[in-house]
Structure P
């Protein structure tokens, strides 16, 4: 039986030697190239079954080489490797036809799995999609180098090339809307609207009107006709956040839109067509809700044609260093600070913390700590003041038991004091809108201290 052939294109001699020895030892026939030109020539002469390609080459960008390889050898699968944890590059590589994306330093077990998968895909001819146009667009701030996040980056690349419905699952604060925006930003419909609606923030009686619109006189207060999100979205994307909160009686109408691509405004008789793509998100177990009768099973299947699970921050602690670095740059801009890092002890503490509020809580803690940091380094004592973890000494937890309402009121009052009652900054730090903040100030009767 002839050996399966693998071509490696990388400009690092030590990397080439290491991969050559490893893969030859696994029984493959291996050829190596240290430039894009040599790699393309070897591809034409060697006819490899799989290619391992570095993003950064001395004479060309790896993505450009990938595009050329896919034109010349569309059935040969390519594994991209890079020293950078870059979501945008990952997405572009997947859109151009890469079957895997691995970051340095290379885990040989991960590489072996990727090579095996690439060869199986080539044999079964599963990848036959021509390369797509590069978008060259900057997406949202999705940061991560963990295996789970790299899988999400790959999913974004693949899902941006079609219009199937997607269900994004994950705890509150994990960045589900950012993922939806990234899918939209890389899609051919990126110039069309991206409309988000929080299903838990709208009262049941107004939800149908918000989604599908209403005619004049459809109900008390409907003084004029109004277009709903499905009409306004055109051929863009509608992001339904907290889809598990949508009323059961409205789920049938949403199902019809997904199945038939048509709907009617509240109080209307005319059938309207929908061309919008739907991406939904939830922090609940929709399947369990369906089993208990709280969510339609047929709607669940329609929404979950493709699924992305976003892991909580406590399950990807290796990403915390990257996230802190990224968030500090943004916080510096917002607060006019010049903070470069956090104290090593503080970083250890943040890695040990469970982060029940996930990335959103991490940003909140860093922002609050930055306010109290006069220099360029956030100290451990400052971080500790904003973390209330069970692993802390008992004396730090000795606090009176407060109701949830009292805790929220006190927290809002503290942030208002910290920002000198700057409404925009306070709302941003709390993760709520300015109107919501003003309502809470009025509701809780919070006054300047």
Structure Q
């Protein structure tokens, strides 16, 4: 037996509402909000455990038996479609001895079989069979709910986007989404056949940083000029219209990150009390601008107008909002058919899943452009996303130290304007971060419903 004396472990003290409030100032946030495991545990309970959290899209669950594996708060869950057509969210855990049931990210299966003792479950979580049933007590029943996979009671969809909530009595999903239904509507309405589906391929990227850093970065229009200069400079040197592969799409995307005063002061940022934020688009050139002189855009616009009318088509295509953040875990770019899902794993580990959609009834070229956008922005090999991840991880390393406990979110504070829906300001502002932390503080100090 070793005689070594282990180092004393820090004693975790209970964190109260006043302790949480002390972390937030009007223009500063304490590093503990990003680096304290106790704070992260509270976030899992009070934010990801009480708000409506995006878990799946119905196009991933087309047929009975289809499923995906994801996380809801601190739990791993399976989102399934049963023979009754209903979508269920189930804890990925066998009720017999607690074994993890499913190890793959998605697929199709008529049943889920526990690898430990072969209890078999249907896609609605009900127990279908057990081996050697006579060995169980007389009062054991496969119809007893305690022998079923545990269901999440609150599951709702909005136009194909599936959300779940762990609260006992949550508000309606539409109340949580609020005006952000506009961007979901806009994405679906862009499909001439009125339906979208997630592409079979997607990207998953894990970075060593807090989940909030990703949302903040998505709402930060000040950083691209500096962080992405390594891709902006070569794009400026590349000849225009030289690529027959993507009609200059990649070059235009890289060029768009070369912001100056005009862009900083000309792009509108909007933030709502709920923590949702969005901005106007900064992709204004080439095929990304969906201009009539582009043959693909013209063909697509004509198809959409044929289905929903010219006036309605112009209205749908006229919405060019970018990085629409549905707090706390979903980012949608409707005009480019893109979506990111933020999944916290620990206080300093975050998984980001990046998808693109196919607009049913639209020309195939529109889907090819969506895939190109996905790979240029969201691939692990992307020059843009890899730059962002480097910055997020540098921030986390700095926030993990005790030196300088406060971080500054004061830029634009004196110029914030407020309208009926929330705070609005120009792009040269950190207003979205202040809005997100205002919502964070509200949820973190709220009592359980």
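Any read-out appearing in this document is the output of simple, stated calculations on the displayed coordinates, not a laboratory observation. Just so you know, these numbers come straight off a predicted model, no measurement behind them. Cβ atoms are built from the backbone, for glycine too; each structure is taken alone.
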Comparing FRET efficiency 1/(1 + (r/R0)^6) of positions 224 and 320 (r between Cβ atoms, R0 = 41 Å, to 0.05) across structures P, Q, the largest value goes to Q
As an exercise: helix-only ellipticity at 222 nm (-39500 (n - 2.57) for each DSSP H run of 4 or more, over all residues; to 500), calculated from one structure in P, Q, equals -8500. Which structure is it? Q
Here mean count of other Cβ atoms within 10 Å over residues 152-159 has been calculated and equals 16.4, so which of P, Q was it run on? Q
On distance in nm of label points 7 Å out along Cα→Cβ at positions 192 and 280, which of the structures labelled P, Q is highest? Q
P, Q: which one has Rg/Rh (Cα atoms, Kirkwood Rh), for residues 200-431 alone, as calculated, at 1.07? P
Answer label among P, Q for the case where mean count of other Cβ atoms within 10 Å over residues 272-279, calculated from the coordinates, equals 22.9: Q
Calculated from one of P, Q, relative contact order in percent (Cα under 8 Å, 6 or more apart) reads 20, and the structure in question is Q
Assuming -0.75, -0.89, -1.32 is log10 I(q)/I(0) by the Debye sum over Cα atoms at q = 0.09, 0.10, 0.14 Å⁻¹ as calculated from a single structure, say which of P, Q it is. P
